[in-house]
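Some structures are shown below for you to check.
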Structure 1
């Protein structure tokens, strides 16, 4: 493995973990999304550090960061931008989506029309305005947050949009020791505001290109496909994992291997990422609204247990 890339990833991870205390796995999965060039959805109750994770990553990279607070009255032009008449002609004024890292806070508070505008940027890496197409910066990462337990004033994200997030992860509460460190470190302000960039955009692009070259042995590809097939056969699911979902797991496993210092995938890379990659892409049978998320995760776990791990 390229030693400079390995050192860069360690430096990036350490820089984020210096302020995101007690959330090692959340940080790693966020870096997996960054390495794959895909987007990530953070879910949990307010106040557990969802926004902090996004800000810490953005501060650690020498790129442009924007934050969009999603509300019911947010319009597509508030995200994408609009054409403004100036000096006798219309000129396009870019919206906050044109950044390397975009934090979409409480994304499920925006109406479907606004969601559809965001979808093009996430899936096609471009925005269409008045017949013109404008490319997104490279790299481009959307880190979205939502609270699954709060339903008043929210909209259910459409399946097509959920499918554009490579992973949906729970942030969770910190353990007692980590929470004590948070209390101490925040006495004089927000530590994340003091973070300095440790990585250049060119290094991120190089790491993303290297991720695609991580070796995936045939028996492990078979293992991945067996898991996908099991979700499609499961009587507990109305909809199993699509081919796009299988590709998402393939790329997430490659990124997980690279973060572990390897240029080859092992079965555990597939197994440890399967639930956050698959759970938001399947549809459980017979569960009440609000309980599908937990049910989907449990069903994916059972699918994993029913598939033999290659030796």
Structure 2
């Protein structure tokens, strides 16, 4: 009897301690299967918090969607580094200077693989200028671009997300946030884009920056340590003091093939999206969640893929 009372007491104390842990100290994650939308694992998945460079996923999507709509080739569309890069601060690994030029494709590699903030700003400035000109506005091009990022979030049902810039750096007077669940939605949408699916799956990529003294060449290494491991194809890392270490990852297995009653074959594609926010050991955490997620998914499929509460169990990402 005494043992039971002590156990209950300590359990109550533990729950009380957990209740007062601030959101900034909590690990958040979401694991879902992209094609079915099935939520497999989740903890604090709707907690709003900074997401650092995972912001660049939205930047890349808006840029690629713009290029597709405008009939632009990523390898041919040339961007000019704007003077406003001086306002960004932080590292400048490629020593980008105002007036330097690179293709949109190379800027996407620098932004998505190397997480280069200045490349992300250059993308936003270039696309934003095109949007401002087309719409006959006099607004700041980067602000116009960020507006498109927020429109994308709204269209995808990312109701707990607000973007404030294209790179994810924390800035005084700005408030940006998202959730593990919303980043999972964005990741599902991103991996439907063949160009981005290919870009984020690369371990390294050589790019060219054109300057007044000639071309400069760089090899960009993917900051996502999981890329290259079996079945893992991306997608993006992020970290800063406010956000902590973050990761969005994608794992794919061969489609399930089964015989249907009419004698035809049924094919079920399999793509797992894992998002971890504020996880000190984000790569190993993601590895564990991927293994656990696939185990859960296989069990769900073998039991006939039952859904009791669709709103809670399924995330539907629209095809825009």
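Looking at mean count of other Cβ atoms within 10 Å over residues 126-133 over structures 1, 2, structure 2 comes out largest. Determine which structure produced the value 67, 43, 40 for Cα extents along the principal axes in Å, calculated from the coordinates; the candidates are 1, 2. The structure behind it is 1. Once distance in nm of label points 7 Å out along Cα→Cβ at positions 110 and 134 is computed for every structure in 1, 2, the highest value turns out to be that of 2. Computing distance in nm of label points 7 Å out along Cα→Cβ at positions 142 and 246 across structures 1, 2 gives 1.8 for structure 2. Given that helix-only ellipticity at 222 nm (-39500 (n - 2.57) for each DSSP H run of 4 or more, over all residues; to 500), derived from a single structure, equals -14000, which label among 1, 2 identifies that structure? Of the options listed, only 1 reproduces it. Once distance in nm of label points 7 Å out along Cα→Cβ at positions 38 and 174 is evaluated on every structure in 1, 2, the highest one turns out to be 2.
When distance in nm of label points 7 Å out along Cα→Cβ at positions 214 and 254 is computed for each of 1, 2, which one produces 0.9? Derived from the structure labelled 1.
Values quoted throughout were computed directly from the atomic coordinates according to the rules given, and no laboratory measurement underlies them. Predicted, not measured: the structure shown is a model, and the values here were computed from it. Cβ atoms are built from the backbone, for glycine too; each structure is taken alone.
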